[in-house]
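A.B. asks: Got some structures for you, see below.
Nothing in this text is a laboratory measurement; each read-out follows from the coordinates by a stated rule. Since this is a predicted model, take the numbers as computed values, not measurements.
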Structure 1
């Protein structure tokens, strides 16, 4: 199992963007989201706003992280229905527990982006494009 990657706090804005793009190309969307989280916090702390490119990177990162979890949830839910149809109660219990784990991860990711928006992006938004985002 891969260890969690620590994202440095001391990168420049351009370096966070570069690393987010690198993570995107490598299809490592969780890391991409972490780089963008750091960028959002540092930009908000400096009283700035995200550029259109930065907003798009943030959106892509979370869309892909959430998308893969949603796909996993659909697959596990489908398996749960099949096991229920087969009356395989032992497997149903295991599948339900696993589905709960996926749901918990999905809830955590959604909560984290909402908190990031509420705490950092919305309060500093002045441009109409930033407010709409």
Structure 2
């Protein structure tokens, strides 16, 4: 029988600057999530006016993380396979996918019917749907 020893890892984020990546890694995080506002259903940029181009964030944050032995996850902004390749090319160690995988039979989620057609409900964690479902609305989502 083979025994696998699992090493506990800590993850932090989301951030978009090398300085914050460095602070989080120095504080003990192993993996940093990178991205503010690039998700296909994210409302952060519209609601707050805050965001950062994803490719630029990944390049800057990967450089900072790798210099300290850390790793990054590119979180959001992928709408086609080329976007995934760009994230890896920019230095991401991992790439999160939401919208690209949503709606398939194998994906989780609630099936809803609209105008006689069936759809799978999809939302990101900064979407209106998530805020209403998990925090009671935008005003309570902090």
Structure 3
């Protein structure tokens, strides 16, 4: 591959999240016009490093990593590193959040939106945000 733009480093769990790592990997693929799923898989598996390659092997066993589709590898490792949080716990955190002293309204709203990620409010999201904003805002 002549004129490669950027580079792909080994995944280091201590310094990075799997989601951020795979997002950067996707940017690398775009920058280098890599569209083949087979080529993406080969680059991923040859770049992740020994520890992560062993993890992939263990997670997909008895199959071999090279026999697994690229997207499945990404999702299997994502599920391992980022298990889905409990909806009930996330709703508790959302509903317990109040505006902190000195916190701007914008920061408070942004934090409320972040907290809804795993609440599964779906069609009621805007309503829930509005209610939490009204209940959690303070002028002190």
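A.B. asks: 1, 2, 3: which one has P(r) over Cα pairs in 10 Å bins from 0, in percent, as calculated, at 12, 35, 28, 15, 9, 2?
C.D. replies: Comparing all candidates, it corresponds to 1.
A.B. asks: Tell me which of 1, 2, 3 gives -25000 when you compute helix-only ellipticity at 222 nm (-39500 (n - 2.57) for each DSSP H run of 4 or more, over all residues; to 500).
C.D. replies: Here the read-out was taken from 1.
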